[in-house]
Structure I
Amino acid sequence: MTGEIHHVKAPESGRLDRVLAAAMDRSRNQVAKLIEAGAVAVEGSPVTRPSFKVEAGEEISYRILEAPKRESLPVEFDVEVLYEDEHLLVLNKPAGVVVHPAPSVREPTLVDWLISRGISLSTLAGEERHGIVHRLDKETSGALVIAKTNAVHQALSEELKSREMGRYYLALIDHPLREDISVDAPIARNPANRLKMAVVEGGRNARTDFLKLETGREGSELIAARLHTGRTHQIRVHLASLGRHILGDTLYGYREQKRGKIPRVFLHAALLYLTHPVRKERLEIAAPLPEDMREYLHKHYTRSTIDETNLPNCLPDEFARRFPGT
């Protein structure tokens, strides 16, 4: 345990995490992790249960833990910055870049890129998280928001939970949808394949709206998706439940056919929306389509209705028109 010892008097009786969070002006979640890490004592006795009852006037002491510094890998890729101010930045994550390091990941990740830019947040309990609020799969491209302060990270996490923050996606699928459709089906780990998720009775509720945009000459279709929940692989699982698959998504059933080999899962987070935690203004930030998806559209679509530059910005109005009241 590192850091200076701080002391506060409990202003009222109640749960330790709630009382200390109010005294520190921090989130209960962060304070709970600090307590569980063994960095908090009440009247000189260590306490590791956030629900521990404290009485008004008792002395609470705590230390802020420092995160161990991780050695980053040299980064040879760059990431397009779509928006940046002193509070947050929004990136256009390239396909093929992993967001978080893991024992099985040997190549540089988005975290390494953030470290190279000097962006590194430490929680009260010494967890290094680099401001990442939500994730995108390795093969998925598109808009990703990064918080520059712990307060902004907490605010954006709450927006994500309430769905005040979210994204509209573009995808290329192997067969056209019959109609615009909203899929409301629970998702859980696939009992037959632990690498996959599936629609499973009793799983976590999940809802996705799918909107038809244009059919290609060879039978694929460009669609848009809007999430009402944020389950792992949600778009891919709900499409599979309809007998449709994103081009390149062999994990969920796409089979290479006459179209030739698709280099990756053609899924792109095209538009990010959120309320700026400090300025309280609504932001809608579009992420341009990556080169591989643009090339596929040029080759296989007439592009009679596709304006690649403006397409992401049109998605909120299109969903509101085709899914009124949602």
Structure II
Amino acid sequence: MKKLLPTSTAGSLPKPVWLAEPETLWSDWKLAGEPLQEAKQDALSLALHQQLQAGLDIVSDGEQSRQHFVTTFIESLEGVDFAQRETVKIRNRYEASVPTVVGPVSRPRSVFVEDAKFLRQQTKQPIKWALPGPMTMIDTLYDAHYQSRDKLAWEFAKILNQEAKELEAAGVDIIQFDEPAFNVFFDEVNDWGIAALERAIEGLKCQTAVHICYGYGIKANTEWKKTLGSEWRQYEEIFPKLQQSKIDIISLECHNSRVPMELLALIRGKKVMVGAIDVATSNIESAEEVAHTLRQALQFVDADKLYPCTNCGMTPLARPVAQAKLNALVAGAEIVRQELLAG
């Protein structure tokens, strides 16, 4: 019998101190060359152990092999110059220095496939792997070549599809595309963003997910959230079309957000990863707090389609805090699971 409420993380876990600066987003690597590759694999093994120790049902690499959830993938592509940088507004709310698209983009080699193979060799648990979504990729660059957001997104979607097919062949069970830009550019999401995402999953037989968050807990994002009022209804703009899309799973942040749970009714029929752990604080949720969030979600999501997970961005947390939060997630899911089984 398939397990009810399978638990997972949305993405990153804290990196060990010998790999990168602890409790820091997007820290530089402390090593280079072959020692760096070995250190990444050691960190991946440690992240896997952390997840298995907590009892997670669906595991990941914890994003141990990437500095940044978007640019680490882009670094391996041709047509993007990281030395030629421009300042652009990211997610329509803060400025950042970004690389420039200077020519046709292409993927000369796989990016994460060897890491996925390494993870697959170490566990029989289902594996989830995260890739940046095409709309978020174009929103993290300056385009001096295509000069068309939808055209560049389509090219990235084709590249992502190549990577995704190789990840699937390496044994990945769920491929997740991170699309925080979906919470900002609503018209573009509905006009061509979801179509680009569907191009990225074309031909895949494994499960596919899209993760749509409100951003990491950096100042620009926390200040933006303060302007969103008592209810965060951004999902309302894109859920109807996502509900009709070919994406299998929609991953959201719920705990300690102001997202009205009733919005989940707009994606009824889809599998939903419900973020029941707040990663913007070091306070440890109780199992009952997690269970409360899941019970709220179950009013609008069928039990066999609900996946408890963390919100995204655990990298800045201290590792003991992250471990305790994973433990709380699993414990809270078990409370609700037993309630469901008891009828």
Structure III
Amino acid sequence: MTFKVSVQPAGLTFDVARDEAILPAAIRSGVGLPYGCRDGACGSCKSRLIEGRVIHGAHQAKALSAAEEDAGWILTCCATPQTDCVVQARTVAGAGEYPPLKMPARVASLTRPAPDVVVMKLQLPASVAFKYRAGQYLEFILRDGARRSYSMATAPEQLGNPPALELHLRHMPGGRFTEHVFSAMKEKDILRLEGPFGSFFLREDSDKPIVLLASGTGFAPIKAILEHLRAQSSTRPAVLYWGCRHKADLYQHDWALDAAAAMPNLRYVPVLSEARPDDHWGGRSGFVHQAVMADLPDLSGHEVYACGAPGMVDAGRRDFVALCGLPEEAFFADSFTSEADKHAA
């Protein structure tokens, strides 16, 4: 049995199998809905149910509260139709353009630019035409079928031949995958992955100035977007704000400095929230999203692309819209939700 789901106002319709959530069916059908974690934790896929009935799987209250659900809101990543449905949702041009592919990948190198960060380079099969948009992510498929998501830090234009991807992984103490990466993974190991996923990528139909906002390893997809802008010889004004605790956490600081020197329209502002005396830091301090607000109190004509810790993303969305006049639809985000976050009460 299948159900029909119609997406308004785009007028798109696709089939959803029995016991399947709306979002995976949309991805399979090439329909570009907004989404992030695919696990009911981030709220990026929140949409309004206009007609029909769904049952929600497990999800976090911060992503969809009981009051929101009563008011007709759903999370397409974990809403399973029980009837034909009509859903009101923004469609994202390009989000469904490249169907996810499963493939093996070989670990080409593992480097540690910071004590708790590994930069992993993966060699992809030369026989696979892997296409994606800068800012999207892939998922590692573990032996028992569990998955772990990581943003690609390489723009499509920089894949090379044979194709190679860069990923930035932060060590999560007790984390099943990162414990293995930091303690046992070796070069030439074979991993299995699937991608691309996500609706976090540059909106190409705009010429508005761009604020790129990153915390920690949220820098990875921002780096890919910057590589893409440079490859496209974009003239859009852009400013990169990268927030970390200590100077050592700015693990590709030199790369960002070089990018700003090479791109006339790019400005780079690193911000430390817990600068130590041995950092010898003469730059900006405090919360990174507040540095944006201090420099750009009027964001009404900008677009913001934010990636990193959920607290930073949530605070940026709230304050930029409420205090700086940023249109809510001009805030694009990928919240790095850990497995512990996803299963929190």
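Where a number appears in this text, it was derived from the coordinates with a stated rule and is not lab data. Just so you know, these numbers come straight off a predicted model, no measurement behind them. Cβ atoms are built from the backbone, for glycine too; each structure is taken alone.
Here are the numbers:
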| read-out | value |
| --- | --- |
| Parent structure of the calculated result 19, 17, 11, given that semi-axes √(5λ) of the Cα gyration tensor in Å, for residues 66-153 alone is the read-out and I, II, III the choices | I |
| Ranking I, II, III by FRET efficiency 1/(1 + (r/R0)^6) of positions 34 and 194 (r between Cβ atoms, R0 = 35 Å, to 0.05), the structure that comes out highest | III |
| Comparison of I, II, III by distance in nm of label points 7 Å out along Cα→Cβ at positions 74 and 98 - largest value held by | III |
